[in-house]
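As structure tokens, here come the structures.
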Structure I
Amino acid sequence: MGIAILFAVFGVLLLIGVPVAYALAAASLATLLYLDLPSIVLVQQISAGTGSASLIAIPLFIFAGEIMMRGGISERLISLASSLVGRLRGGLGQVSILSSLFFGGVSGSAIADVSAVGGTMIPQMVKRGYDRDFAVNVSITAALVALLVPPSHNLILFSAAAGGGLSIADLFAAGIVPALLMTVVLMITGYAVARRRGYGVEAFPGMRAVMLRLIAALPGLGLVALIFFGIRAGIFTAVESAAIAVVYALLVTTVLYRQLNWKEFMATVVHAAR
């Protein structure tokens, strides 16, 4: 009966439009009252859940992703993806999928991924004659790869929800193969849809252009390697790697790319905090 009350209250509150967090809390409280348990247990469990030190990594990774996005890394990743897969059928759709994999490894956030990649690719696809439903669906679906590839915020939350019993480094390692498989499946699906709808391909820029774009994108891709191998090798924790990622992102965008000025930096701080 306790389980029935938990799910019934939760479901009813969702149906009437109560935000998910409040619906979860109210359903839990109703179940506690039915089981004649002290309501302070709810407060204690919420405090214990939000008190996990590993959660500090999430806002720091968000901040690093915002810095890289506004500092020019997204454009370089899209350019690299275009040179690698643009000549496949439905070229811009393939570029969007591969770019999402690259940028997901920088931001760890599906929302940041679809904002950075989709905000650039969707208008381009529509302008080049792609149907809007295809452009939007490819961008949104491809952004889900960021939920799997390191430094996924969701994997950090999963570790915290498990009480710290699951290593974040192990979860990061476990997410790589599924992320790559999902990317391949999306590219195959995009190819099939593009072929049926008669979408075109992009011109191959040549190997010299590919190498130049790879070199330009390497600093951004290097952040992924820094995070993953640093945590996996036990050199630093997830929180420490997130702090290092912020410093690394600032150095790349201000010293190397020189695209992040003071005005853009302040906008990045505000947007990351929001």
Structure II
Amino acid sequence: MADNKDVLLEVNDLDVVYDSAVPVHAVQHATLHVRRGEIMGLAGESGCGKSTLAYSVNRLLKAPGRIDSGQVLFHDASGETIDVLGLNGKALRDYRWAKTSMVFQGAMNSLSPVTKIGKQLEDVYTTHCPKMSKSERMDRCAELLKIVHVDSNRLAAYPFELSGGMRQRVMIAMALALDPQLIIMDEPTTALDVVVQREIIEQITELRNERGFSVIFITHDLPMLLEITDRIAVMKNGVIVEQNTSENIYWNAQHPYTKRLLSSFPSLTGERGDFVRTGAIDSEVEGHV
């Protein structure tokens, strides 16, 4: 473990279960840490437990999901260590969005289709900063849109009047509203075309460099994570099978599943059709998890 002065978030031996006739162990003994100011990637195929882990860290997990055991510690910039799983009531509300915020997958589903953008951004301040005046709230909302390169005139627009990329930028603005120390981004570029994906990725990196917050970036797109992250954790079937620096993951992956993910995208210099390795790797993966 890194020095606590350097660590923002610790997840220790976390187990998450979905209760059903046969309980599903969606996250099993997950241990990781996020350093201050870094981008931490969380990679793996759909259904492997990435989003469940993220929702647990932000205490947004809903029934039938429950945290069965483990520990989540947030080392605040003030020096206080917060036991996230022990928070309730006002303390939990103060933690969410002010300490840790989240950009959810699918911006159109995350934004209310019948409420204007300005009102949805303003609600963050109405809830968390009740002493702020109406004019102060709207000024701050306009500033947020400017930060993510969206014209402030869009405060009067409904989500359906915005492109997919602009809606995602609004979600990023909402996540930035209370200047959190950690932003969790759950597949933030899903369903966007490649040009807009690139713009969103560049925006996230630029904002991180300017404002110094940490990021947990969740995606199945390992090549993207290799490009933008400092470190990567790879999940399979609810288990973190490997975590290391992005450079070490690329050049010296240890787990067969990580190797399989790396081999699933084409080389720019190899033979066509020569980028998917099968056979031995497949059997190795099945034997590990």
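Every read-out reported here was derived from the displayed coordinates using simple, explicitly stated rules and does not represent laboratory data. Just so you know, these numbers come straight off a predicted model, no measurement behind them. Cβ atoms are built from the backbone, for glycine too; each structure is taken alone.
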Percent of Cα pairs over 28 Å apart gets 45 when computed on, of labels I, II, structure I
One of I, II was used to calculate helix-only ellipticity at 222 nm (-39500 (n - 2.57) for each DSSP H run of 4 or more, over all residues; to 500), yielding -23500; that structure is I
Computing distance in nm of label points 7 Å out along Cα→Cβ at positions 7 and 71 for each of I, II, the value 0.8 comes from structure II
Value 9.9, calculated as mean count of other Cβ atoms within 10 Å over residues 15-22 from one of I, II, is from structure I
Distance in nm of label points 7 Å out along Cα→Cβ at positions 215 and 231 gets 1.7 when computed on, of labels I, II, structure II
When mean count of other Cβ atoms within 10 Å over residues 87-94 is calculated for structures I, II, the one with the largest value is I
Distance in nm of label points 7 Å out along Cα→Cβ at positions 111 and 247: greatest across I, II for structure II
The value 27 for relative contact order in percent (Cα under 8 Å, 6 or more apart), derived from one of I, II, belongs to structure I
